[in-house]
Structure P
Amino acid sequence: MKRLLLLLSFTFILISLKVSSSENFPKRIVSLSPSITEIVYGLGAWENVVGVTIYSDFPPEATNLPKVGGWVNPNLEAILALKPDLVIMIEDQDRIFGDKIRKIGLKTLAVESNNTIKDIFNSISKIGKTLGKEKEAHKVIEILNSNLEQIRDKTNNANPKRVLFIVGRNPGTLEDIYVIGSRNFIDEIITLAGGENVVSTDKFSIKISKEAILSLNPEVIIEVNHENINKKEALKVWDGLKEVSAVKNKEFYIITDTTLLHPSQRISEGARILAEILHPEVVTIQPRTDANELE
């Protein structure tokens, strides 16, 4: 009888610990970066997200959630009103306003600033551990790594094309042109997709002039733009730089997809898009299943 009571007591303790542990995981999450929103979704914890920043466009359901301001200027009152038990942000954000959020009594989690693809892996792992989704995080990382390796294998023997990657420009002009520098995850994706970034700087992005573009003479120009821009109209803007190989050969591409800009597991889709632009001779790459379909 004593053995039975001991066994029942031990079982009750284990169940209690399991329930207690589960209850300790965040149930109301505010995400302060589109990439974090995507990671949480990929881990299968979307039902816990109660607020996001503007420009969070994936998953599509994110557009229906309450907005708490922008990446650099979150609205503390809006965040507090959502009664989150965890606010997740990037380390760069944490340095700017993390203390302010903690001072109003909210718990925070800061993840890697995503300077490299390895940083993205670390962010997924850290968020997964905090949300009680370690198994899911491991699977997401495994799939992401597999997809990237598949693309690398396809483009490994292709001649690298010199790429200028534009992330900002005054509409209708060749003024205020902002391009991606080297030593960051987008630069890594360009290389992995069979390209070579013509811009060499430690800064994530820099502003360059038309004269600089002439000097760099890229073979391919990639412009990421959220607005609907007609390619023919955009090419007219670039007609003033006909000496540039990319303009002369009409190797100018507009991408409206944000997968190349948001450092989450979705970068593999961005890498695939870029690889097919740079090397159309490469067989179309079929990525593995989306992480959100994981059991």
Structure Q
Amino acid sequence: MKVSVVVCTYTMDRYDVFTEAVESALAQTYDPIEVVLVIDGNPEVYERAVEDFGDYENVVIYDNDENRGISYSRTRGAELASGEIVAFIDDDGVAEEDWIAKLVEVYEDTDAIAVGGDVRPNWKGEQPAFFPEEFYWLVGCVEPEFAEDGEEVRNTYGSNISYRREKFLEVGGYDPNTGRKGDKHLQAHEAPVGIRLIEEFGQGMVYAEDAVVHHTLFEYRGEFRWLLFRSFWQGYSKRVMDLLYPQAPDAKGDYLKWLVADRVLRRLKGLLLSPSTAVVLQLGAIAAFTAAVGLGYIYATLTPNLVEQANA
């Protein structure tokens, strides 16, 4: 089966990492494959991409007429693609060379309509001592105990996610009102697709732990203030999803139970045996990030006409 890998970007500031993402897609061991590059309304980036990748027979390059956001761009990439499978990687992701081969194995061996893989952090500086791995999802990476290999989940993270293209487009692709766009910070644009696939076809996404993408994490992603900001908007986004999809399965309670009863308790027990400044900092970060998510959720709950504002 042919696979189309979609990579979207929007600014020259990210062009170097975007190039790494594209080159990792072109270096895949799997064949047949095409790479679809969607530039989000930036002629300078488009011209540079054409200069660097326009001579490849298996590369399609497209520039939106204006900045439309990541969700619109990804869906447009799927529309331009010709593969039976469409896979997405962020412009700051670097795929291992067998990434697509591992995803395809699942499609060939099962009736899966969507498959996602592991996203591992690649810190450009040192990982902050205070940053708890249970919150890797804040930076688009897979947290511990996310899922078992072969387990069906609602969705994986955006830098390592794929669908049968026909099914993806049949449920409308990504909602252009979600995902980063300009000053809008509404997150969770993968979740609505997963929910609609389950509602329409009764199937979720299969997690393939050996299909690996490394997510480049610049130093600002390790700043405590930025992570609090991110946490707040995650909470806000969760409230929007609850309103848009009130019947969808909700795992927030399970996550909180696991976080407090298992991960926090484990750290507290460890402190009794071996005092550690890093562990104390991580416990503080867990409390702060959880509170920020809750605050974002409450703020969204109190916001009049929330859904209308999100769709504006």
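A short reminder: the numbers here are calculations on the coordinates, not readings from a lab. In this text, all values refer to a predicted model and were calculated from it rather than measured experimentally. Cβ atoms are built from the backbone, for glycine too; each structure is taken alone.
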Quick check on the output: 2.7 is distance in nm of label points 7 Å out along Cα→Cβ at positions 61 and 85, derived from one of P, Q. Which one produced it? Q
Top of P, Q by relative contact order in percent (Cα under 8 Å, 6 or more apart), largest first: Q
Taking 22.0 as the value of mean count of other Cβ atoms within 10 Å over residues 93-100 derived from one of the structures shown (P, Q), identify that structure. Q
Hey, Kirkwood radius over Cα pairs in Å derived from one of P, Q reads 20.1; which structure? Q
Out of P, Q, which structure matches 13.3, 38 when Rg and Dmax of the Cα atoms in Å, for residues 157-276 alone is calculated? P
